[in-house]
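Trainee: Following are the structures in question.
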Structure I
């Protein structure tokens with residue numbers, strides 16, 4: 001049974017009632033972020049129950065050493081850990097001499113959390129009776145500012161309910177934190193200095209090895225019934241890694257006292273002197289004031305929603321699901337800093353390590369292209385260009401030469417940092433997604449300039465890798481690619497994974513096309529690039545020969561391309577005939593058993609049909625979908641969205657809708673039973689795709705938007721916006737019609753169900 005405790009709501013994630021068993025799950029679901037830092041929904045006050053403390057700063061990591069055998073030449077030297085950053089949210093609370101701890105209270109009632117996605121603010125409230133009999137009501141408001149992205153704000157209110165109370169607020173900042181996945185309880189932060197003055201405190205620490213410096217800061221104000229008491233701490237406790245203030249307030253029955261805490265991080269990635277920078281940030285925040293910062297937060301989020309919102313009428317759970325996904329994507333990455341990328345857990349957990357997977361290119365770029373300025377997507381492409389030298393170095397470690405580039409499966413800075421053999425060395429299809437993103441960017445934006453400026457060098461490096469990685473089989477008289485793992489990670493070290501072979505061929509063909517185009521249209525760039533990469537015509541001919549003679553496994557009996565050479569050797573029992581008690585298989589079976597089974601973790605052959613839809617007929621898609629989907633367990637977060645899109649293309653709306661709910665509510669309903677470890681951020685872009693590309697049928701063909709709108713029977717209507725070449729097209733689809741309206745300066749031609757329509761600026765077209 002999936003979890004079902006989150007209340008359906010169009011704009012908020014809501015939990016009612018305190019349940020200690022759900023605390024870790026809720027800490028993930030109610031996480032907040034602003035692109036520069038993020039925070040799990042840990043309680044500010046002390047909590048002795050099970051919890052997963054997590055604060056994160058974008059771009060800061062720890063290279064945890066990996067030790068392996070001699071036979072693993074080229075194996076990553078480290079596994080990059082996403083670091084738990086110093087704790088800035090902490091506020092211990094003492095009431096009439098007793099610590100507030102929800103795990104130890106006599107009773108907790110009216111407990112409620114709300115993540116208001118419209119505002120970008122997290123609220124929590126409850127009433128509690130402490131062991132000493134004191135009754136209190138608590139209201140907490142917390143957000144990470146989009147305007148001042150080094151600042152977080154906490155507004156912590158306590159009302160004395162049944163008696164007068166002596167309340168002591170003990171806010172602190174603490175660099176003595178552990179990672180959940182740390183070995184031997186080791187710490188990754190070295191304390192450097194602590195400093196305090198009046199109501200401000202600063203703890204500066206540096207990461208071991210990577211030497212990132214972060215100053216964690218706080219500024220506190222205490223209010224009584226809304227009036228600032230202008231008090232200073234009665235006590236200051238300091239260690240080498242922590243500072244804690246104490247504020248004591250006498251509160252009459254019915255009165256409310258509030259601690260307003262401004263906190264956050266200044267880091268050496270952005271500042272030479274992080275302490276000085278923190279002082280300046282506090283000044284700025286106080287200048288604006290907590291109330292105005294709160295209003296600014298609402299305004300900033302309104303602006304994001306104006307462009308990226310998807311509305312769904314008549315289905316609250318579906319609406320909540322898509323908004324949750326869009327909200328988390330925007331909390332994780334806003335495109336302001338080209339050094340950053342989109343980690344699979346964002347700011348919600350540590351799992352997977354590293355910050356960049358092929359998910360960015362395969363799933364996230366379409367979302368950012370369509371909902372932001374195209375510069376954001378360009379930054380994501382430039383991120384890989386800036387790491388091309390490292391990708392070449394990575395390939396060299398494995399024995400490749402002459403500028404062949406293998407992009408890492410997982411990286412922080414361009415170096416491979418994923419320490420599972422079958423993924424690091426075998427899951428080489430990631431190279432293909434990076435090339436596909438360059439093609440996809442041009443297809444959508446029409447901005448070709450990126451390819452002669454930067455993209456072609458990346459494409460050549462990738463094409464060289466495929467050329468060298470392929471082996472000529474004298475047996476088949478064709479080129480084969482051996483010893484790989486495709487997107488289906490439940491098959492390792494297989495030969496001729498269809499998707500890998502297909503994208504390898506496509507990459508080489510596309511690269512050669514671009515070389516020829518740039519030679520004709522951008523001769524200066526052509527000369528510069530070919531001189532730089534030392535590419536000869538004979539090497540191009542050899543590459544072409546590999547692409548033209550690539551082998552693809554095929555079954556005449558089934559009329560389908562085979563996922564890999566040995567797929568039909570397996571015992572082909574469908575998922576429908578697998579006992580439910582065995583699911584998820586990745587938590588119930590040994591790895592050996594999984595590898596021998598026919599079960600597919602996520603779209604693999606079908607991933608190829610998704611990327612290269614126009615290379616295949618609808619009949620071919622149907623045949624492959626009917627063959628592979630019954631063996632797919634969808635135990636990757638990236639799986640349901642591709643299947644939802646393809647089911648919609650095939651007109652199977654019931655199935656498409658089921659897959660959509662699964663992808664949109666993957667974390668909210670905890671389908672994979674692992675939400676307490678963090679959210680599946682990168683797959684959330686797939687949710688957006690399943691509506692826009694699946695139900696909306698949006699494609700770009702010949703520089704024009706095409707739509708084949710469909711609508712689930714459960715919905716009355718839905719709408720979305722597309723920023724297509726600096727023109728904003730709004731699409732509204734109901735059961736009976738499709739409406740187009742345009743924000744822009746010139747008309748746009750749109751193709752709907754094969755028919756051309758012209759949409760005028762500020763006009764409405766109904767089809």
Structure II
């Protein structure tokens with residue numbers, strides 16, 4: 001029987017309910033939501049045990065975002081979405097071999113991502129044989145043997161690819177990349193390729209390090225904080241506490257985003273109620289509702305104001321930087337008319353924010369996907385660098401760059417070697433520590449590996465966590481590529497769409513989650529992670545595993561490596577039994593990991609070296625920070641076209657859908673919505689819930705997606721917003737950022753045509 005699976009998220013037929021968007025984040029609704037998810041999925045005892053361990057010094061790192069932990073922690077050191085992530089991982093429901101025997105992959109593919117996730121934790125290894133329609137149980141021994149024998153049969157290691165999600169621990173990621181490189185390839189695509197790759201490229205070229213330069217304490221000393229292209233209320237809620245504390249200490253906050261987001265309007269910390277404090281904090285002093293793609297123009301305008309206000313730290317610029325005059329000349333040649341046209345903002349509004357920046361002696365710039373996922377993603381981040389370098393806002397208290405990472409260890413994975421294009425210096429140190437020769441040829445990133453799949457050049461694809469199909473662009477193209485592969489393997493905790501759209505043969509290996517006890521060789525193990533600000537710290541779960549058949553990620557990698565390669569390179573099985581030995585190996589192989597086992601046991605871990613932050617020094621060829629010169633991107637589209645950005649709902653973290661409510665935006669029950677400017681709706685004669693087809697346009701190609709419902713929203717004219725992964729099928733694979741090759745999920749040129757109006761409820 002032939003498999004017929006649906007790659008795209010099925011059409012949502014649920015009733016759409018609309019409320020007024022919220023103007024305040026967190027508070028009592030966040031408490032109630034956290035409790036509801038915990039009790040429904042984990043029960044009372046698990047909820048109490050888990051939530052009192054999350055982000056604690058002797059507990060486990062939240063499986064959600066990578067926001068750092070404060071030195072002095074409260075009893076409840078988590079946010080609403082962190083509580084959802086924990087409840088989601090520790091839920092009582094299980095997906096067993098019996099479940100798979102009852103449900104074919106074709107049947108399961110008709111479920112929404114939300115429904116798939118609700119089925120529960122994967123409990124046993126399973127295999128989908130070539131031509132089969134149902135997964136069947138397989139032993140760990142046989143699964144490892146099948147995979148290793150397949151790997152040994154492939155004549156060229158570069159015909160394989162090994163993907164990594166950002167939840168993989170440092171130990172698992174390091175062991176994984178060591179195995180992959182011992183096998184003979186640098187094909188290590190990861191989720192960074194789709195998010196902060198532009199940040200890494202932009203910062204690396206200008207300040208000599210591809211990560212941020214601030215600590216959490218810097219927020220207590222900042223005078224101005226810019227939050228650009230980011231929605232912390234949903235994607236990094238604990239950041240709101242840092243912003244609130246900064247406001248209470250006198251900081252000004254500038255929010256730059258096409259959509260006004262509740263988290264940057266008002267914030268109420270739930271724990272304040274325990275102290276009798278009922279007041280909310282207004283966060284953003286200025287909201288700049290920039291057009292999608294207009295950030296580069298805005299930043300040039302802000303730089304103009306700094307020059308006009310003579311807000312230049314000449315001592316810093318002269319001694320520590322190069323290229324300022326050329327950059328300023330380029331900005332001077334950019335007219336205010338062009339800046340206001342491209343940004344969609346008035347000169348007066350830009351000047352208000354610019355003067356605020358000019359008066360600041362300590363400025364932090366934060367950003368996320370709203371900057372990185374554009375054609376000019378690298379260039380626009382370098383405009384942020386230009387702005388801060390003018391005032392000397394790097395390497396001093398309360399100032400610096402803060403790319404806010406998503407997955408809990410996405411930064412750590414890159415630090416320890418999950419990198420398809422490593423530098424020679426990195427490989428030299430790695431090779432010395434590992435004791436064997438590593439490949440030097442750069443491997444495939446995410447976009448390139450999908451291309452290679454489509455050409456039939458990949459014989460094996462391994463996913464260490466994540467949901468590759470739902471995370472990547474151009475869903476149909478990605479699905480066709482995956483189906484070309486003889487064997488695909490997923491290491492996962494939960495059922496997702498990537499388990500249904502597979503290679504000819506597919507294996508699922510169920511692993512321990514962050515919340516669970518990990519015992520190897522009779523000894524309880526811990527792992528380490530790196531947060532968004534370069535602090536490495538330990539994580540140790542406290543719950544019994546959801547199933548006795550689960551294995552840890554380091555164990556899986558070690559067993560597969562020894563089965564495939566033997567012990568010629570490393571004593572793999574020994575490393576998988578004792579993570580302290582992995583850390584010893586990391587110490588020898590990586591920069592900045594001296595005395596790793598000792599330092600990581602400090603209550604708050606340790607900071608990795610960061611030259612711009614630590615000493616205002618820059619690891620560039622000339623030892624200086626670089627101003628850069630960039631043209632503005634072309635933002636023109638046809639009169640009947642719109643620019644679409646994809647985003648998350650509040651009941652979502654990355655590709656995981658926890659519920660069908662975007663509480664802050666007032667959208668409930670249905671995720672297949674298009675947020676659209678009300679004036680644009682009137683011009684088309686459309687009302688709320690008008691059903692439309694969206695067509696994306698790229699280099700003469702079109703992609704179509706049906707059954708979307710219009711929702712009026714405060715968004716610039718000509719711009720629309722949709723949720724991913726539902727809209728990923730509209731994102732062309734080859735629409736990518738220059739240099740970083742990051743998919744441009746925040747800039748998709750679209751047209752829309754209507755079919756009918758769907759009736760629903762107003763609340």
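None of the figures in this text is laboratory data; all of them are computed from the coordinates on show. This one's a predicted model, so the numbers in the text were calculated from it and none came from an experiment. Cβ atoms are built from the backbone, for glycine too; each structure is taken alone.
Trainee: FRET efficiency 1/(1 + (r/R0)^6) of positions 192 and 624 (r between Cβ atoms, R0 = 35 Å, to 0.05) was computed and gave 0.05; which structure, I, II, did it come from?
Mentor: Working: I: 0.05; II: 0.85.
Source structure for this number: I.
Trainee: Out of I, II, choose the structure whose coordinates give Rg and Dmax of the Cα atoms in Å equal to 24.8, 73 when calculated. Walk me through the numbers on the way to the answer.
Mentor: On the way: I: 27.3, 89; II: 24.8, 73.
Only structure II yields this read-out.
Trainee: Taking distance in nm of label points 7 Å out along Cα→Cβ at positions 216 and 496 as the quantity of interest, name the structure among I, II where it is greatest. Before the final figure, lay out the partial values.
Mentor: Numbers: I: 5.5; II: 2.6.
Structure I comes out on top.
Trainee: Comparing mean count of other Cβ atoms within 10 Å over residues 432-439 across I, II, which structure shows the greatest value?
Mentor: Structure I gives the largest value of mean count of other Cβ atoms within 10 Å over residues 432-439 among I, II.
Trainee: Let me ask something else about it. Quick check on the output: 17.8 is mean count of other Cβ atoms within 10 Å over residues 144-151, derived from one of I, II. Which one produced it?
Mentor: Going through each structure in turn, the value belongs to II.
Trainee: I have 12 for relative contact order in percent (Cα under 8 Å, 6 or more apart), calculated from one of the structures I, II. Which structure is it? Intermediate values should be presented prior to the final figure.
Mentor: On the way: I: 12; II: 22.
Checking each candidate, the match is I.
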